[in-house]
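The data blocks that follow each hold one structure.
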Structure I
């Protein structure tokens, strides 16, 4: 079967893609913290090491299940695709927290480990396909590289966001502004410096939209004394979920118009 005869499996990179990605990263942060801190920690009174481990295992199972569904599909399905993105952001939150708070790597070492994992994945991807293009994707092996890279990039973004607030001493709002500024720089480079590789800019933006969403999620849910707005994690998660469901509906309509 020719490549042109196959159905694309992933989302096209548009403004809507980036908006949905940021909402998903915010949801991943608030939802991950809701399960590990609010539900298991505060409600069930488990110690935090147990909470992080249980949440990590649970999110890993969910990620494997939804990824299996995504890989089994024959064409791009927005609802399933974005469900996998949410799973990677939530699991990424737990991977970062587990490495830092249970394994005591710290955010610097944890970030370094995740950078190595991401670069190794991208290197193996490039070695096989001689390209890191993220759209369109047809072949299942290439799609697996795509999702592994996304998982590591979202985990790295979480660790970097926590580094800004916990190690560098910035408030959650300041951390969100710093990562937003990096994203703006990437956008300007994309539109005004044509000599810079677009795929490189994509992965830089993909990594840094994660800490932007994570620090914004922390800004919404952390206590006022810690620089947050003290919204409940459940309320913040449900709000993000309503937004992403609405955007998935818009994505579906746009997809139908293109056919």
Structure II
């Protein structure tokens, strides 16, 4: 059950089929919002939409490649055609990419990660902001990472992209907050999602635990709760900020 009221609002979540994105979708619908899931995974997205509709929630899946500006434009156009408005957007779609030192990182990997994790956020903002303005205002949350503030060896493209996301967030907030579109970022630590669990062997998980003073990994719903707060009227004076949901990782 959501503590936030999103009744009669429309929320978009990119990468919304699983992990943190799915948790955001479920939090929005719990608050009464109509939700649009933008993802490349047809099977997971269709399954989630069916589950939500069976529970009498309004949900729509639009297959979207955020690294393609035309695909993003078509997504927002379809949202406006279907629901007539867009109030909230969560730019969550992203990948980690290869784990290699900079000198061994392929150009293909570099461009792929940057195109999805950074350019994709830019393409989304370009389309979402006018739609939200047209709808009377709202909020956008960009999914950054603890790696938007620090670094880690082997994932240079990911680190660069997430640093860039924080810069885009602050710039968009300066440009559009006075017009009624608040823009913030959330910076998760290690969150127990299918993507993270895929890469964490027992030794790596033990090491990750020691990097979070709270003594455990995070949960997707804990990130989603912060996202929901930032979209809600309770955060009406919050914009251009980056919220760590990291169990204290960035304090070390």
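What follows is calculated from the coordinates using simple rules that are stated; it is not laboratory data. Predicted, not measured: the structure shown is a model, and the values here were computed from it. Cβ atoms are built from the backbone, for glycine too; each structure is taken alone.
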Tell me which of I, II gives -24500 when you compute helix-only ellipticity at 222 nm (-39500 (n - 2.57) for each DSSP H run of 4 or more, over all residues; to 500).
I
Output the label of whichever structure in I, II has the greatest value of mean count of other Cβ atoms within 10 Å over residues 208-215.
I
I have 19 for relative contact order in percent (Cα under 8 Å, 6 or more apart), calculated from one of the structures I, II. Which structure is it?
II
Consider the structures I, II: one of them gives 1.26 for Cα Rg over 2.2 N^0.38 Å, for residues 152-191 alone as calculated from the coordinates. Say which.
I
One of I, II was used to calculate Cα extents along the principal axes in Å, giving 47, 38, 36; which?
II
Could you figure out which one of I, II the value 25.9 for mean count of other Cβ atoms within 10 Å over residues 32-39 was computed from?
II
Computing FRET efficiency 1/(1 + (r/R0)^6) of positions 48 and 144 (r between Cβ atoms, R0 = 30 Å, to 0.05) gives 0.40 for which of I, II?
I
For structures I, II, calculate volume of the Cα convex hull per residue in Å³, for residues 40-95 alone and state which one comes out highest.
II
